[in-house]
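See the structures that follow.
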Structure P
Amino acid sequence: MIKKFSFLLILSISLIACDPADLQRALDTLGESTVLSDQDVSLGLKEALNNGVSSGVDYLSAKDGFYKSAYKILLPEEAQMVIDKLKIIPGFDQVEDEINRRVNQAAENAVTKAKPIFVQAVRKMTFKDVWNILMGEQNAATTYLHKNTYSQLFNEFEPVVVNSLNQFGALDYWTELVTKYNALPFVKDVNPKLEDHITNKALDGLFDLIEKKELGIRTDIKERPTDLLRRVFAKQDK
């Protein structure tokens with residue numbers, strides 16, 4: 001017992017000036033925390049993903065979360081062609097700003113409804129999945145979530161986007177613009193489906209933020225606020 005105490009004391013003193021990551025790994029080695037059960041890893045990975053989802057949703061659903069950020073949703077190419085033609089018509093000079101504002105407001109509103117969909121997808125991960133993710137690439141959790149849930153998320157999320165577009169009058173406004181455009185001489189009738197494009201872009205932005213959160217947790221101990229996250233991700237540090 002005395003020998004063990006002396007060893008711990010000497011080791012503790014020698015680690016005072018160590019890098020925090022090295023210190024965490026050493027502390028984990030001393031205790032039973034290195035023995036991780038399937039349940040530990042499952043809970044830790046799910047906590048990390050839920051944190052990433054919550055962080056992404058909170059960021060993008062805030063006022064101008066899309067509209068005034070790097071994730072601003074621009075119109076698809078065919079829709080931009082409509083806007084470019086209409087902007088030269090008197091009374092339509094502000095049409096691009098107006099449709100972009102409404103589209104991005106709709107996306108910001110819709111993202112708030114996405115969290116339960118993601119949470120349900122995270123709950124379905126198996127023990128094998130979480131171990132592979134923990135010891136995988138630095139974006140393994142996000143990649144898994146994208147691969148296994150994107151289609152389902154799209155199908156469930158698009159109606160939410162449509163409702164949000166209607167709430168902000170974006171689809172009605174777009175219908176007016178398309179009708180005006182198609183009435184112009186020498187143009188081919190178009191009617192791009194905005195909801196598909198917006199749904200894809202909104203989800204892409206959300207997954208990008210989740211990936212950034214995952215990278216932070218994997219590479220920075222300070223991004224692991226709970227004991228469970230520290231224990232689980234210390235395993236992949238080794």
Structure Q
Amino acid sequence: MAANSSIEWTEMTWNPVTGCSKISQGCKHCYAERMAKRLHAMGSHRYRNGFRVTLHEDLIDLPKIWKKPRVVFVNSMSDLFHDDVPSEFIRAVFRTMRDCPQHTFQVLTKRSQRLRDLAPLLPWPSNVWMGVSVEDARVVGRIDDLVSVPAQVRFLSCEPLIGPLENLALNAVSWVIVGGESGPGARQMDPAWVESIRRQCRNAGAAFFFKQWGGVRKDKTGRMLNGRTYDEMPSRWPLGDELVQISV
């Protein structure tokens with residue numbers, strides 16, 4: 001189960017796990033839950049369990065058949081570090097990513113404590129970007145867990161941004177994505193929150209990606225900030241003891 005993606009910061013999605021459960025306020029209006037319900041109603045075999053966590057072992061090796069290099073968001077319809085995903089399954093997904101150096105894999109979790117606990121047991125090739133969701137100040141502790149992980153690229157997804165985030169610890173973070181909530185019941189995002197994060201990224205040398213203003217109709221509000229789009233992406237290669245970052 002892989003598909004080209006309309007998500008602005010990736011090229012495609014790969015979902016060896018589907019389904020999740022709510023863990024913080026950022027989950028309140030989960031887009032994946034809405035989509036899973038639709039797919040279940042349409043009779044999709046992959047969503048036979050609705051939004052309950054479901055492992056798709058037949059998809060673990062799927063990226064190995066893709067020859068052209070791709071940027072891949074892993075588990076857009078779940079959380080790889082959910083408690084219901086066995087640690088051996090997580091290790092198998094990471095082994096596949098290690099064995100596919102032609103691709104760049106973006107892994108995002110809200111379950112940062114489990115990420116931190118399992119990190120020593122996982123391979124960390126340079127093509128795996130590891131991120132945590134930080135939607136408001138109540139969950140900034142996830143950043144501490146993230147920076148303990150030996151990923152070469154670490155990133156934050158501040159989406160949906162539902163509160164101000166000041167004094168973020170970005171010294172070990174390469175990339176920050178910011179976006180407002182979209183869809184039914186979307187909570188409003190204050191432009192001052194966005195500007196603050198953009199300035200913090202500049203000061204820390206982190207790439208800044210502004211995804212959307214959000215709202216019930218995100219196509220109406222767009223993604224322009226200060227009269228332009230911000231599409232910065234991290235690209236890092238080891239050069240001796242140094243790392244060089246290029247934003248495009």
Structure R
Amino acid sequence: MTSTPRIAIVTGAGSGIGRAVAQGLYDAGWDLVLAGRRADALAATAKHATGERPMLCVPTDVTDADSVDSLFAQALSDFTRVDLLFNNAGVSAPPVPLDELPVETLKGLLDVNLLGSFLCARAAMGVMKRQSPQGGRIINNGSISAHLPRPNSAPYTASKHAITGLTKSIALDGRAHSIAAGQIDIGNAVTELSTMMATGALQADGRIAAEPRMDVAHVARAVVHMASLPLEANIPFMTVMATNMPLFGRG
């Protein structure tokens with residue numbers, strides 16, 4: 001921990017991975033700006049804060065550019081700079097064949113997972129270029145699906161492949177401005193979204209099988225490690241997964 005305040009924005013901070021990472025960063029000495037759709041969920045995350053360092057809660061729709069710009073403006077107003085964006089907000093789609101998926105469901109997923117990530121990265125890069133001292137770090141939440149798909153996961157898988165392209169492009173374009181970019185790909189952390197993994201998920205061979213999961217605290221520790229590096233060092237990609245989940249062999 002350093003004596004200089006470090007300011008992090010976490011999107012999708014009201015539950016699951018976002019909540020765990022926000023709390024982990026806070027414990028590591030970061031000041032937190034929590035973004036998410038539901039004010040009550042953000043407030044529940046912020047209860048982790050103690051003493052004189054409250055977490056700033058900013059209800060945000062990451063699919064709306066004005067809402068994202070307001071998030072970063074509020075962060076600057078309260079903290080004067082942004083050192084880290086954990087670009088985490090995301091949704092999944094029902095595991096049905098692509099031709100059976102309603103178009104509105106597809107659009108909704110791409111709006112959050114892809115457009116939302118782009119809008120937040122865009123805003124973060126603008127702030128990080130202009131602030132003094134210049135620079136910062138963007139960590140995108142990818143997925144195991146950025147490497148190998150699950151059955152009936154085309155929209156989600158495609159969106160996470162796109163996040164990998166976004167991460168690589170930010171890593172290149174950010175060099176001149178001391179902006180580092182990385183991606184964490186997570187497999188079967190225990191959250192509400194992974195509940196079906198414990199009860200039975202469709203496998204590539206057609207079986208329905210329960211899959212091992214891991215404590216989401218491991219994800220939080222991994223992100224805190226990535227975030228803690230000086231800007232002269234970077235982890236461009238990290239995979240954190242339940243050891244025995246069926247990743248290798250499913251593709």
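Just a few scattered comments:
- Of the structures P, Q, R, the one that -23500 was derived from, the read-out being helix-only ellipticity at 222 nm (-39500 (n - 2.57) for each DSSP H run of 4 or more, over all residues; to 500): P
- Read-out mean projected area of the Cα convex hull in nm², for residues 95-222 alone, computed value 9.0, structure in P, Q, R: R
- Computed 34, 18, 17 for Cα extents along the principal axes in Å, for residues 39-78 alone - originating structure among P, Q, R: Q
- Identity of the structure behind 33 (criterion: relative contact order in percent (Cα under 8 Å, 6 or more apart), calculated), options P, Q, R: P
- For mean count of other Cβ atoms within 10 Å over residues 175-182 computed as 24.8, the structure of P, Q, R it came from: Q
- Taking mean count of other Cβ atoms within 10 Å over residues 55-62 as the criterion, the top-ranked structure out of P, Q, R is R, with the highest value.
Laboratory data are not the source of any read-out in this text; all were calculated from the coordinates shown. Small disclaimer: the values here were computed from a predicted structure and weren't measured. Cβ atoms are built from the backbone, for glycine too; each structure is taken alone.
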